[in-house]
Structure 1
Amino acid sequence: MLADLALTFDDIAGNVVTIKEKKTGKQKVFPLNNRAREIIRRRRAAYPEDKFLFQSKSNRVKNQPAKAITREAASRAFSEAGEMITDKNISSHSARKFRGRALWEAGMPIETISKMLNHTSPAVTMTYLDITQDEVNQTYHDLNI
């Protein structure tokens with residue numbers, strides 16, 4: 001059975017959200033930008049009784065304790081949203097990977113990206129982002145000091 005996305009409104013405090021990653025058990029604190037805070041504020045106003053930020057509204061959970069949406073439901077929502085803007089398959093994983101790759105291409109240090117992605121080392125991040133040795137070598141040509 002797929003795990004739920006059990007992010008609660010209590011996990012959000014001010015400008016940060018705190019989660020404990022199930023895969024690694026590591027605690028992670030994410031800063032929230034203004035846009036994210038506004039979306040969360042609107043969601044809270046629209047669903048003041050909800051416990052979870054992404055709470056299931058399925059008929060199967062009516063008259064039962066509140067449940068977060070499943071990963072499967074989130075994946076379906078990402079895919080449907082992606083179909084509206086591109087012909088490529090969009091998922092939460094591809095969005096995470098794309099963000100890491102875009103930050104690296106913009107010049108952010110791989111160590112910073114590695115920490116952001118909660119990887120154990122920059123080498124893991126380089127593999128995850130499919131960074132080739134040719135790309136690393138090109139950085140020596142791009143920087144003329």
Structure 2
Amino acid sequence: MPDNIFVTLKKMNAFNLFLEGIEAVKLTEDLKEKGPYTIIAPVEDAIRKLPEKTIFKLFHNKEVLRKVFSNHVLPGKHSSYDLSHRKSIPTLEGNMIEIFQNGDKIGAANILVKDIIGTNGVIHIVDNLIIPDDLFDFHI
């Protein structure tokens with residue numbers, strides 16, 4: 001039997017910074033017990049490629065951290081097929097993210113791995129952070 005989407009990501013052991021951010025903004029229990037959700041999970045390198053100073057600043061500003069990491073959680077279970085038939089989709093944060101290339105790109109991120117199923121949703125792995133428009137002044 002599959003695990004919930006949070007445990008599934010944790011077991012992959014490749015999303016430590018992302019999960020640290022999810023835990024810091026108190027989304028862990030929701031992603032374990034509620035749902036369905038779709039997680040747009042950035043690979044570790046997507047976060048690590050930011051300057052160290054920016055990562056520090058991001059993780060020490062809970063409001064900005066919440067906006068960035070909530071932007072990677074979508075209400076509902078959205079398969080790659082679903083995404084390929086949409087032009088945009090709302091995030092948990094309330095932003096709309098554009099979908100391009102028949103669902104192969106969401107926001108500024110390319111989808112690398114699609115449709116990892118958990119008991120309470122689905123995960124798509126991406127190569128970049130999806131930064132809300134109102135945070136571009138944050139210098140991410």
Structure 3
Amino acid sequence: MINEPPVDQQIVDEFFQLSANRKTRDIAWVYAMISTYGIKPDDLHAFQWTDDSAINVCRLKRPIPPLHPQWAIIFDLEQKQPSNLESCLDEVLLNYYKAISLGEISMNVTDLRLAHKLRKQHYKELSHRLSSSPAFAGAA
């Protein structure tokens with residue numbers, strides 16, 4: 001695990017580095033799904049896309065929207081989803097974990113999920129402060 005949570009640009013750069021290599025394109029997709037939605041890799045076994053780039057995960061009651069909606073678009077997640085995901089996901093996840101252990105990916109699942117959690121908390125606090133600010137209260 002790295003000392004500081006990764007910044008957005010590190011995540012985006014590493015995604016494009018992974019997706020540029022034919023051998024690691026599927027790994028890049030897993031990496032981007034974890035980064036964008038903050039989900040556990042096992043959640044990829046049973047999820048569905050919604051019309052607004054959110055995902056429905058079987059164990060959760062509500063859809064999960066992308067933390068950064070633009071990531072779902074620039075990573076092209078729905079279109080780059082590996083074909084026959086159900087049949088190949090275990091192998092893709094195994095390759096993902098191997099790439100982490102070999103140092104081919106600098107940020108592991110814990111790093112990516114922590115970064116997602118911290119940003120989500122930050123945006124929630126910011127939204128709360130803005131909505132309770134007198135300057136914005138009259139605009140609502």
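We did not get these values from a lab; they are worked out from the coordinates using the rules stated. Nothing here was measured: the structure is a model prediction, and the numbers come from that model.
For which of the structures 1, 2, 3 does the calculation of helix-only ellipticity at 222 nm (-39500 (n - 2.57) for each DSSP H run of 4 or more, over all residues; to 500) return -18000? Comparing all candidates, it corresponds to 3.
Taking mean projected area of the Cα convex hull in nm² from the coordinates of each of 1, 2, 3, which one would give 11.9?
Working: 1: 11.9; 2: 7.5; 3: 9.9.
Value 11.9 for mean projected area of the Cα convex hull in nm² corresponds to 1 out of 1, 2, 3.
Of the structures labelled 1, 2, 3, one was used to calculate mean projected area of the Cα convex hull in nm², for residues 53-124 alone, giving 5.3. Name it. Computed on structure 2.
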